[in-house]
Structure 1
Amino acid sequence: MISYVDYLRLLPKTELHCHFASTMSAELFIELAAKYGVELPTTDPEELFDFADLVDFLVAFRYAHDVLREPSDFERVAYDGVAAAVAEGNLRYREYYVNPQYFADRGLSYPDVIDPIIAGLARAERDFGVGFRVVVAINRRAGAAEAVSLVREMIAHPRPEVVGLGQDDLTPENTEDPGRFVEAYALAREHGFLLTAHVGETDHAIPDAVRVAIEELGCDRLDHGYRIVDDPAIVELARERGIGFAATPLSTTICSGWQIDAAHRIRRMIDAGLAVNVSTDDAMFFRTDIGREYTDGLRLMGVSADEAKQISLNGIDASFCDDEQKARLRAEFRAAFAALDAVLEPVTESA
């Protein structure tokens, strides 16, 4: 028999909200910073990853992109990140947010960034059986015109693994303002890309950002979206549209100072019937992994075994892979669920 914590760790998982640069280990981050002469505030991970809020975190997030410079760096991070996630939480499929704009000022072109990432992930898929797709993310700090230029790069350099467009970081005013990028999203949709956006993430965000992302950008799924519970009309809109939400429990304790418990906004989203799935967001920076998001995040919110299995399946439904791969993943996940259910200690389910 296994405990509920082990059950949650062993559940097969997708991860849809994962920033590529944050899949590297702290040790590799520090090693590459030394290699390229990137001066970090400290080389002590306990201090390096100590953030006051989302804005403070984003400063360190940009450092992580500064230490990736050669094709071998990108490929190494891609491969090693998959190996770690399989060991830590039985990852079976992952989608990566990649921000090519962060690398442009060092002379790295769109293909220079995307191709070695795909090479590393493809090698990891062969070795570990973990499928993947890539979502190119707009850096909101760069502005609307740059966002359109980025989508044109996606169109000019098609890669079958690159299937979507997202947006992250914050505007120069430290706001989300997703509607600023309507033109880029319309262009991406016209060329067959699926759409997502970081919205409603913290107490500083507004619920209406979620509505804008759904109605004006036409997003197929959303990242975070926690402020949605403050507006019942938007909750109903998301339910009607079948919008999936890629939530990241542990990140909210750092970026918003929220306690993980039964009153957490993610728990309220689940209770409201929204299609929530779970990811790490930025594993290295938030000292988390996909296993911990389930064993700590979901457990502390009082999520049951049946709810945890549904959250796992929600990740398949909200993914940007093709229907054949989704069907294969569902069959694999349900077989794993049956095996785990057979050995779960019932008395520990709500522990």
Structure 2
Amino acid sequence: MPAKPRKPIAAVLGSLALAASLTACGGSSAASDENVVTVYSADGLKGEHGDGWYDQVLKDFENDTGIKVEYVEGGSGEMVQRAVREKRNPQADVLVTLPPFIQQADSKGLLQKYAPKGSDQVNGADKSADGTWTSVVNNYFGFIYNKHALTQAPTTWEELLDASYKNKLQYSTPGVAGDGTAVLIKAMHDFGGERQAMDYLGKLQANNVGPSASTGKLAPKVDKGELLVANGDVQMNFAQSRSMPNLGIWFPAREGGKPTTFALPYAAGLVTDAPHSENGRKLLDYMLSQKAQAQVSEIGGGFAARQDVKATDANAIALTKLMDGVEIFEPDWNDIDKNLTRYVDAWKSATGS
């Protein structure tokens, strides 16, 4: 998944300072503070104006526990790669990322077993069988378009090959961004196989602006009309649409077929040998609490991970309507985790990236 549009200077400086402290030898500063928890997260849950789910939940957590949250965000693959580099001297306590990168983190030994309170209410498909991660916000893959420039949403993959989309279409980089990798997954499903998907994406490259490490940076370009179409995910784009009125969400179909999507949840796990494991457990418990889960749709524009939380707010109703008529398939995450490098290499070969 899914960083955001350009942040205020203070926020950028804060992020740079934190990055420097976290990569310092020996893990001094934040790592030596016992009253802190460090989160590495895919982007999408923090609001543009301090109005996202993370903004509310992390602030409430700090107020309720007195534990300070140090927050670092980036693309899903980027966060996992960072945790891999720090494996001998972990700096993060909690890792939040999209599939297949949460499975990748698990297979690389980055996550330790912990079942947060409330995880018994999370659907079995939305948590690991070995107890190393669980979804905290449910979500679905999707695309966005500019509602002002286009009188109606595109409906098919084939439409995007039209010359009118040349240099007006962009998707985030597979293997780096969670939503970018999702483009590959959906294309392989919709076109019926790896070869067929790569053939299509090779043709689409004629219209593609080029790589983007983070999906969150694409929405402002679509809203302003610099792009007509980009990839995204329902939670992030629905939340962004509050301040980006030209964003519309849609789900590509094959010509003559139904629109499809798949679940792309924000999944969280406790980092192996985390410097503040106990604080990490407390934060995971808090994210899955009924209070925090009840805020997922109302504040975050996503879907609660807990099945016993039934949202009825206006956002929840709008999200249900948005998903109406969309066919949801379940990817083979084990296959994707095992063969992700090969799929990404095939994409690079097909697109010349």
Structure 3
Amino acid sequence: MGTPQKKSFKNYIPRIILLLIVIGAASYAYNKYKYNQMYETTENAQIETYTVPVVPRVGGYVNAVNMKDFEEVKKGQLLVDIDDREQQLALAEMEAMYVQMLTDVENAKASIKNTNMTIGAAESNLKATILRKEKAQKDAERDAKLYADNAITKRQTDDSKANLEILAAQYEGQGQDVAASKSRLDILVANLHKAEAALAVQRAKIDQQKLRLTYSKIYATENGKIGRKSVEPGQFVQPGQTLATIVQDSLYWVVANFKETQIRRLAIGQEVKITLDAYPELDLKGKIADFSDATGAKYALLPPDNASGNFVKVTQKIPVKISIEGVEKLRDKLRSGMSLEAEVKVK
């Protein structure tokens, strides 16, 4: 009697197992569907912060390096000292040339002053000649009348005319001298302006050289930590060469790449649950701060070109910026580039 019952029960075991599997799958599918209706998630997310490159603005050999890998630095701290002896010599040469050019300007001013005095003296002599010429003119006219009345001899009349002609010639010559001096004065004034302009250019070059000398010392522009340095004493560096990177530790945020099909359910201000891969036990929260105006593919070095004809539709990812609440308390744990999972409650 017992054997048939046992066999009958064994026949139902596969059906029971199948039923349990179906019930479990249905329950999982329902819970998954319900979860997906309430949340949007992505694992394509990481911690971001600002990085500031340490770059020289002048080339030269490095005297000293005052930083180490992963060392904390403060804004204004001297990081790299570049040899500036050649720049100092160039500055000394520029300053010596400036003094020489300043002397040229002073000489030009002295020449103008001397020419003005010469013009003044010539104009005074010209005025005196005018007076003598006017007197000689009157004497000649008077002597001509006296000669007509036979009051004086012809020789006296001829002397008066000759004196008038001499003074007239002197007047014309002195007038030309005054005009020539004034013309020379215009040239001297133009030369002065040219010398002053050259002096101003030299002054600007000196200021520029002094500014360039300040570039020989590279200071930290922000508080943070050195990521990794690539410079040693004695090394020759070029302008624009990256010597190190300062990773700021004062501000962190999350960049989560959501599928374009998820974006329609997201909005600025929505709360986000953040789960760090390194510290899953941390209860981190944030809020959506902004959306990128382009997909992640558009920021790639070689963005895809679908105009080639080989088009395959691929779901794009939209970078979403998420602010982290209480980030000040997490600076010792957060690192730029850390992976995480972002979960946004949409209902």
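Given a value of 14.2 for mean count of other Cβ atoms within 10 Å over residues 87-94, point me to the structure among 1, 2, 3 it was derived from. Working shown, then result.
Details: 1: 22.4; 2: 19.6; 3: 14.2.
So the calculation was done on 3.
Matching task: -14000 is the computed value of helix-only ellipticity at 222 nm (-39500 (n - 2.57) for each DSSP H run of 4 or more, over all residues; to 500). Pick the structure from 1, 2, 3. Working shown, then result.
Values: 1: -14000; 2: -11500; 3: -17500.
It was calculated from structure 1.
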Between structures 1, 2, 3, where is percent of Cα pairs over 13 Å apart, for residues 151-222 alone highest? 3
Across 1, 2, 3, mean count of other Cβ atoms within 10 Å over residues 135-142 reaches its greatest value in structure 2
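Read-outs throughout are calculated quantities, based only on the coordinates presented, and are distinct from any laboratory measurement. If you're wondering where the values come from, they're calculated on a predicted model, not measured in any experiment. Cβ atoms are built from the backbone, for glycine too; each structure is taken alone.
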